[in-house]
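Nothing in this text is a laboratory measurement; each read-out follows from the coordinates by a stated rule. Just so it is clear, the model here is predicted, and its values are computed rather than measured. Cβ atoms are built from the backbone, for glycine too; each structure is taken alone.
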Structure P
Amino acid sequence: MFLAFYSRTTIDRMTQGLKRYQYAGDLHFITFSCFRREAYLKSPSARSLFEEVLERTRVHYKFCVIGYVVMPEHVHLLVGEPQTEPLAKALHALKLSVSKRSSQHPFWLTRYYDFNVYTARKHVEKLRYIHRNPVTRGLVKQPQDWRWSSFRHYATGERGIVEIESFWTATLREQAALRLKNVKDNK
């Protein structure tokens, strides 16, 4: 029941005077919605397309995705800041790329909500919120039943379309580095 039932006036009030703190090295909890809160992401193919575009954008702009969920009419992301460009530019590119591949125009509301996550407690809070969102909305009974989220990665290490920065991916990188070192040592 999050953004789907808020009026435009309420959303405008929420984002009015919103200050964005980027280049602070914080994680960012991002929320953006489809135009008029329409369920443009209701089909599995639309949600999968969003995931594919998110992954391409992540690679191009070099930022970490800590968590995400694609809901029928909005998206939540927990991301790090890109290495070379402002986060706003990466988000603009993400939204534009999805919009260009859709028959719905306009696809997105112009603004987005950005909350700097600067403590471990807030990190966990926002990640739990993201993963529980489909359950809270009554779309599934358990978080692992919603395919378009990072939950299963955290629960099992499952690799999905979007690379998630987590204990699992850090461990895989360490193992790959050890294998590479062993190959070099054996030459």
Structure Q
Amino acid sequence: MTEIILNIFSNLNDFVNIYYFYSFILYFIISICFFTLSLPGGIIILIGSGFFFGFIEGFIINILSISLGSLFFIIFSKTLLRKVFNKYYIKFSEKLSNYIKKSSYEYLILIRLIIGPPLAFQNICISLLDISKFKIFISSLIGFTPLTLLFSYLGSYVSNIIELKSYTLFEILSTEILFILVLLIILISLRIYFKK
């Protein structure tokens, strides 16, 4: 079984090396579609881009596809929620939007920085807010940057399946990465607190 998996990865890697530009565009489009649907298993897509295209190109694919895909999902769900639950949506949206009005960028970035809630849940929560598409896109770019950097970096170093076996969770989630993530969350939380 391991031999089959190694063979598949080898063939995919050869295809990407031969048809790099087309592979890049195709992977980017597939990633946007994947994140537009907010399907589970996004970590595999994020690591895969680093694996096939390297750290920088993988990061570009990751950050743009997850931000654009999330924006498309939010636009669709916002439209759907308005049509189906118009009275409740307007009432709930106004309350939430007024609550975070002064610190909307910070709240949106915090939602994106928090690891745990599925992407679909994050996007549905954001679609309840009356916030511009530009603000959603920019905050998604900023909020998703640490995780996409991490997964692109991880994918670029997992160049073959044998190396994957030597990684442990503690090597991947180093103290420096966790420290930076916690520091970002604390700084944004303090900014929200002192703005009120």
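Could you tell me which structure in P, Q was used to calculate helix-only ellipticity at 222 nm (-39500 (n - 2.57) for each DSSP H run of 4 or more, over all residues; to 500) as -27500?
Q
Which structure, out of P, Q, was FRET efficiency 1/(1 + (r/R0)^6) of positions 100 and 116 (r between Cβ atoms, R0 = 30 Å, to 0.05) calculated from, if the result is 0.55? Write out the running numbers ahead of the final one.
On the way: P: 0.55; Q: 0.90.
Checking each candidate, the match is P.
Among P, Q, considering only distance in nm of label points 7 Å out along Cα→Cβ at positions 28 and 60, which has the greatest calculated value?
Numbers: P: 1.6; Q: 0.7.
Checked P, Q; max of distance in nm of label points 7 Å out along Cα→Cβ at positions 28 and 60 sits with P.
From which structure (P, Q) was Cα extents along the principal axes in Å calculated, if the value obtained is 57, 38, 28? Can you show the working numbers first?
Details: P: 65, 37, 36; Q: 57, 38, 28.
Attributed to the structure labelled Q.
Work out which structure the value 13.4 belongs to, where mean count of other Cβ atoms within 10 Å over residues 92-99 was derived from one of P, Q.
On the way: P: 18.5; Q: 13.4.
Computing mean count of other Cβ atoms within 10 Å over residues 92-99 on every structure in P, Q gives 13.4 only for Q.
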